[in-house]
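Bear in mind that the values in this text are calculations on the coordinates, not laboratory data. Keep in mind that what you see is a predicted model, and the values were worked out from it rather than measured. Cβ atoms are built from the backbone, for glycine too; each structure is taken alone.
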Structure I
């Protein structure tokens, strides 16, 4: 990889001239240092051979102590694989617009780094890695990853009425509010047993919360609609754009067509999403016709966990827990600030939208 290669692939990445120049300066600095070139080789091995989620702390520290300019080292680790991206898109005959739209995320995370750290650079290798491994595609407003279902529950539907019953996986732990528990907050544990005739459980999941309730679902009456071996389309929501629910609906429809056209070996049972945007607390904070609540209403909630730190990161672009330092420039920031100030917790939730077979 050389400077000309980076400039060439920017035809697809569309990084603005200011940040592109900083990336090239960082690349030059690496090429002029035997130590940094060695760290780059180690980093590429960690990410693409060892398949680590992120660079080791040692590599990060070594790079930070030697780089003089803006730190775009993690992005340069990824850029070397862009030829593989182009080859994948060509092999599967994927539209160029999907490629360009998908990799706009690079720009969003460069912007996010600046917002959080108030300096130029890039660090989100863990997330952007999946773009360079061709595991995520942006189709319209939303991004999608095809994968095995990760929801910690099974979804059953009544054969006649269509009633949905959600049963957590056996031994799932819950806190006193009915959310997924950490080891220190466990108050209740699901006990689920399956026989040839029925599924028995001491609880169900309703609106994202565990309800203590003994249930017995006769297999003659209920079908397993969504289980752990099913394939799903995992939904992610890029930031820095309005969350227009109509555009999101269009995106869901377009994505299903895209995956059924280009990756037709799989049967996709549902769209799933795990996000702070599905937090039920927004019903208290925001109006029913807010974009966030309208988006959340598309999903049937399954479960969630208390994780206020996610709201600091995505709403305020910070990891600093000091509430009085939080920016309050938007109505959303003000609403979340007031909620947290009143010592209330916020939950990251997951849910699904069923995909029914075409008739």
Structure II
């Protein structure tokens, strides 16, 4: 019996035990053949081995829906004239973080479109104020797009701990088309700059994009491994009616579940959120991925008055209440999959051996 045949017949328990010594190709070959429940069980066992039953909470603050980019899939793209644009003031952002901090949250994510208003100096001041407010006890994650290495360095010095830039697809041509001319190389270079500066670094991808193939999904997972990510966000593509991709087909939740589980096997110690997009596509979407490898939830604590305007995709959940009001609901949800909430920082993981992965050539 060949190695592939032996792996194919292995149980989830066997795979979860052996995955640390399997090559990425062996993991992917097994994952691609495994039924979804078996794949998810193996991923859940690996997740529990490294993270226990904890689900880390990150308070998400969407600081601006103004964006200079024109990504084909995004509801707040530059050319969407139907968006009610907003920017939170520095005072509003600080007050929102304070409310979350007082409620026990110890990690905050400031996310926004690529908005020139939040420039190097303004963010530097804001980061410092937040770190002072939280007495250095809270981790601060930024997700604001591509900037120069020097800007990232200033923000790190001011107190930023983590940075998220999703690559969305590992295929250079698909990336170029979806992001309206922005290259995959640019995003990967930004991720390298962040890692060089000592940030805990996060990225990830959408599942079910137009023109996506099984090979691209496989390379998405491999790229996450090659980048040695501390955090990986994976969510379903949901067509937005005010974008050029409004008529694109919607893939099933199963595809997203399988991608999360596969990446968990490749990156056992990474932090992986059960995304709001998963919960928007499927009422039980977050529970499904928490049962198959995810270990993070990001309650949206953005002020309710603007939450509805940060519509990257339609049908976004929890828009009419503060994320802090959802804590009891989230606690119940995670308990249904045998896990429990944790408000701590949740730290980075130990690096895995590097592998080679090809992302093709830029055009």
Structure III
């Protein structure tokens, strides 16, 4: 079984859509020797959030605050639900709103402004213009992934660019996620807009003509239908993440049978912010500071399969070899994403005949 099978790459930031909310609490065990918590801070997050218990226990040891988590679905659902509660938040601090959705809750007045001192170590490089309420915590790149074995066995050249996927030799080989229901699908759509510019709709029409398959979520596309994953599905081309190949490294350290196409990447950055109306603003700020600490940042790659924003944090060995940070990724301003997203989705539906 690959690393993906063992740890469940579904804990990725742009992961499968969840529809139910749940709450948990993390505190150090009696055996840890840490002092009893004198209070708690509630972290509102998405269904893909995961940090090792020991990391959160270290926060409790340092501050006396236990961390309670409230999960509100995937990143898009999190942003939507937070936007409905400005000034009356379901917790103290939020984590997991990404750049494709950030403008919505910021415009709704969900967050108080807070710039962590720790942000100077790298997070500020990912700050959104005009949105000092949000602190970058991690980033990932949504890219086309391919099953390299398939192309070797078929003696077929590997695709490289967006445009390659519309060529006749790749007919019926590609599966993407629906941008209406899956954050990787939205990021991939935004990537085509950013990279191809005017006429991106024609590109999607050409994909449709080339028998592209649209999956409802990342889990279906990657874990079930992608031939390079443990699901060993029928499609050798899928929208996933630049970090996905690291999860396919064999238990014996064998090279993964997949790779990301780095000319097709769109950057997603996840942010944390103090929720306006919190009853524990000091605890919220302390938790944001902690999420940017070297200890928490070092745990992020293995725990959530995204990259840390703090400079100097080493990547796991398999990442350095098989999932390096793409040298260039497409981006779009958060305000433009907020203003034009719905229109892009409508045009996408038209292009895809949906």
Among I, II, III, considering only Cα Rg over 2.2 N^0.38 Å, which has the greatest calculated value? I
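If you rank structures I, II, III by distance in nm of label points 7 Å out along Cα→Cβ at positions 44 and 292, which sits at the top with the largest value?
Working: I: 4.2; II: 1.1; III: 2.1.
The maximum falls on structure I.
By the measure distance in nm of label points 7 Å out along Cα→Cβ at positions 52 and 300, tell me the structure among I, II, III with the highest figure. Each step should come with its number before you reach the end.
Values: I: 4.2; II: 3.1; III: 1.7.
Checked I, II, III; max of distance in nm of label points 7 Å out along Cα→Cβ at positions 52 and 300 sits with I.
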